[in-house]
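As structure tokens, here come the structures.
A short reminder: the numbers here are calculations on the coordinates, not readings from a lab. On a predicted model such as this, the values are computed, not experimentally measured, just so you know. Cβ atoms are built from the backbone, for glycine too; each structure is taken alone.
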Structure 1
Amino acid sequence: MFVSTDVRIGWDGWYKGAPAKQDVYVWKCQATFSDGRETTLKGDVTLLR
């Protein structure tokens, strides 16, 4: 939905030209580090207007 490498830039609440639906969204992140270690993180975020 939103990607930034600048912590001063925040998401404006829009997705594909329309306001994102107020809801609970789940996320999952899988990462492999340069030393070969792997990790998976997951959680949820609630979008409120």
Structure 2
Amino acid sequence: MTTNDKKYKYVFEIDGDKLIFMKNESSKVNLIDERFGIKIKNNAEFKLIEN
């Protein structure tokens, strides 16, 4: 995925119903404030959950 302004790129591998974050191929991800959120690590899995 690329942001609208084309400044940042985030790469994921698709594994069934999961997206797996590829940190080494992506733009750096930083938290603005570490009290809010978690650090995203290489191979972090994201799964769509339908309500």
* Asked: Which one of 1, 2 has Rg and Dmax of the Cα atoms in Å, as calculated from the coordinates, equal to 14.2, 41?
  -> 1
* Asked: So distance in nm of label points 7 Å out along Cα→Cβ at positions 14 and 38, computed for just one structure, reads 3.9; which one of 1, 2 is that?
  -> 1
* To do: Name the one structure among 1, 2 that FRET efficiency 1/(1 + (r/R0)^6) of positions 6 and 22 (r between Cβ atoms, R0 = 30 Å, to 0.05) of 0.95 was derived from.
  => 2
